[in-house]
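In what follows, structures are represented as structure tokens.
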Structure I
Amino acid sequence: MKNTLFCVAFMLFSFIAHAQQALWGTPALQSPEIHADNTVTFRYRAPKAVRVQLAGDFLPQGQLAELTEVDGVWQYTTPEALQPELYSYSFIVDGVKTTDPNNVYLIRDVATVTNVFLIQGGRADLYAVNQVPHGTVSKVWYNSPSLGLQRRLSIYTPPGYESGSKRYPVFYLLHGMGGDENAWMELGRTSQILDNLIAQGKAEPMIVVMTNGNAALEAAPGESSLGFAAPTIQLPKTMDGSFESAFPEVVAFVDKHYRTIRKKNSRAIAGLSMGGFHSLHISKHYPDTFGYIGLFSAAINPNRGADSPIYKDTDAKLKRQFDKKPALYWIAIGKTDFLYADNEAFRKLLDEKGYPYTYYESEEGHIWKNWRIYLTEFTPLLFK
């Protein structure tokens with residue numbers, strides 16, 4: 001009996017020791033290391049590598065940084081302080097792109113996974129979790145008869161919603177091509193931005209509904225009945241009018257299941273890129289539904305061959321929409337965005353017709369940095 005107990009104890013000790021060795025192993029490197037002056041050091045352990053490079057949205061567009069090696073550890077420090085912002089990066093080791101094994105914070109954008117870090121200060125403080133009252137984010141399924149699917153939404157309810165009886169305005173926030181109902185939460189920092197703006201008294205407490213704009217899908221990749229299907233950009237029913245036609249089902253579901261204010265000027269719709277395209281065409285097709293409209297780096301023109309009634313009679317629909325005087329029509333785009341010319345042409349059309357709108361122009365292009373900025377600028381204007 002004693003021998004048996006000894007053997008069991010020895011095996012247990014060996015298992016724990018092995019598990020702990022696997023758990024700790026080689027000491028972890030600190031990467032990224034944010035210094036007091038906001039320069040940042042990146043490190044990657046690869047003693048057999050010939051070349052290690054760094055890709056990041058803090059580097060000049062299209063450029064890679066070269067790491068230097070000392071005792072098997074490759075290192076790069078930014079030559080200048082980084083401005084406050086949420087940044088993403090990855091390593092390229094002997095030509096193979098990989099993530100930073102010493103940074104557990106990752107974000108997926110369509111089919112690309114990168115590490116992230118936050119330099120706080122200024123506007124970027126809105127992207128951080130601060131000691132303020134927090135809202136709740138729920139993943140909610142609804143039935144879409146017109147699309148023949150059970151579909152999922154991400155819904156933010158403001159602090160105090162669960163314990164109160166108050167009714168709230170609703171902001172419908174739409175993602176871009178290849179995104180999903182998780183995109184604005186994960187890449188856009190929506191819940192953090194709303195929590196902080198509401199706590200500062202800069203935004204009205206509101207419900208935010210983030211849809212899946214891919215009309216052929218139930219939910220985000222890996223979270224539907226398709227299983228672990230590979231994410232992709234081009235999907236069936238992309239920008240063909242199906243999503244826009246079915247959108248009243250989303251509004252009806254939200255109004256039925258949440259304490260909403262069921263009035264035009266208590267609803268907003270906005271989106272980035274494809275989501276801006278959806279917002280443009282949904283709002284003009286249903287002019288009595290949304291009082292606030294935001295186009296963030298929006299695609300403007302339908303795809304060739306798109307034959308949906310949603311896209312027909314644009315001039316007449318815009319006239320009817322602006323005759324009904326939306327509370328705010330807000331357009332934002334970056335100076336180097338590939339959709340800049342299309343947005344400029346659309347603004348020219350609005351100017352020629354005398355339709356009022358507010359315009360916000362930022363630096364850079366078609367990137368999440370800009371879309372987070374637009375969200376922080378647009379949201380405080382709602383429901384005043």
Structure II
Amino acid sequence: MSDTDTPIDPYAWFAHLRQQAPVSRMESGGPWQVAKHADVQRILRDHTTFSSEVSTRPPEERDGAPSMLFSDPPVHQRLRKLVSVAFKPSHIEAQREAITERCRRLIDAMPVGEPFDLVTALAAPLPVMVIAEMLGVEDGDMAAFKSWSDAIFSNIGDILFAEPSAEAVAASEAMNAYFLDEIETLRSSPEDHLLSRLVHVETEEGHLTDEELLSFCRLLLIAGNETTTGLITASARIFHEMPDTFTAIEASPALATSFVEEALRFYSPFSATARRTTEPVEIGGQSIGAGELIIPLIASANRDEEVFDEPEHFKMDRSPNPHLGLGFGIHFCLGAHLARLEGIITAQLLAQQFNTLTLVKPDSAVMGGLGGPKSLLIELR
């Protein structure tokens with residue numbers, strides 16, 4: 001690997017920003033990046049000043065109904081209330097046995113004593129299978145769902161700010177057609193899964209339209225998929241760097257809960273998010289005008305020396321742990337319970353079944369991106 005190919009450690013850069021330029025332009029005239037925990041938390045909390053409606057594309061050019069991820073009250077409030085009725089933690093907890101079985105089957109199929117890609121073998125397929133099953137998708141359709149999810153997520157920047165690729169448009173159209181057929185069937189023949197509950201949910205906010213149902217399905221498949229994939233790859237890197245965590249979970253599986261919480265802080269599945277100012281505002285001594293794009297650096301906030309004791313050290317028993325790895329405020333991750341459960345089950349099963357987990361090319365496994373690395377070669381023994 002040449003010097004130009006050597007991955008940049010984003011956490012060293014985040015530390016520099018916190019000390020030297022906690023609120024700064026990413027480039028001349030470009031978005032503002034915000035590096036400190038207090039400022040990032042403020043931005044995520046104050047949805048009035050810092051809007052989630054960041055897209056520069058006209059509404060008529062966007063795909064379907066507004067997404068909860070990129071909307072503000074009252075649209076966000078209505079959607080969140082309706083979806084929360086069908087997406088309760090108790091419904092997620094009821095999936096524990098099914099998730100464990102899915103995860104066990106994938107782990108049983110992984111080779112021992114030779115390198116393989118953890119993303120392909122486990123980190124990517126597990127969340128897709130779990131979410132697809134919750135939405136009533138048949139096993140035979142899951143490969144298609146993964147390809148649709150990847151095509152849309154890889155073009156998320158263009159979808160929000162430019163013209164989406166032909167691949168992303170085709171994936172979105174295929175996903176919409178699939179779900180519209182399912183929704184029509186479920187209206188007359190309800191079933192016992194998440195999509196059916198969403199179709200039939202009724203509150204004082206009314207019910208979800210077909211376009212809103214499609215928007216939530218896309219959000220769940222994309223955001224839920226990438227969060228868990230990033231968490232599993234982060235866990236693998238931690239097991240490699242700190243093998244004592246692996247043996248600790250093997251000896252006491254209950255430790256996987258605090259392990260996952262610290263993993264969400266240490267190697268955040270999503271390094272950043274985006275907001276747009278609705279009025280002139282001051283952050284960290286910088287005056288920022290209305291309509292400016294703000295990039296809160298979640299991964300940097302989670303290593304802030306002013307909030308976390310020894311933030312560059314992984315502490316499995318860290319308490320309190322006010323990380324922002326799953327968001328904050330009204331946009332706190334709706335699927336947080338699901339992501340945590342998948343992460344806990346995965347950590348427990350890996351530690352129970354193997355003695356060591358090592359990265360084959362640790363220098364290439366750079367964390368701090370969106371959804372974690374797209375490939376991670378490991379070896380199990």
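Things worth noting here:
- Structure with the greatest value (metric distance in nm of label points 7 Å out along Cα→Cβ at positions 49 and 89, set I, II): II
- Structures I, II, by relative contact order in percent (Cα under 8 Å, 6 or more apart): label with the highest value: II
- Origin of the value 0.7, where distance in nm of label points 7 Å out along Cα→Cβ at positions 41 and 73 was derived from one of I, II: I
- Structure responsible for -8000, with helix-only ellipticity at 222 nm (-39500 (n - 2.57) for each DSSP H run of 4 or more, over all residues; to 500) calculated and labels I, II on offer: I
- semi-axes √(5λ) of the Cα gyration tensor in Å from the coordinates reads 42, 26, 21; which among I, II: I
Here, each number is a calculation from the coordinates, and none is a lab measurement. The model shown is predicted, which means the values in this text are computed figures rather than measured ones. Cβ atoms are built from the backbone, for glycine too; each structure is taken alone.
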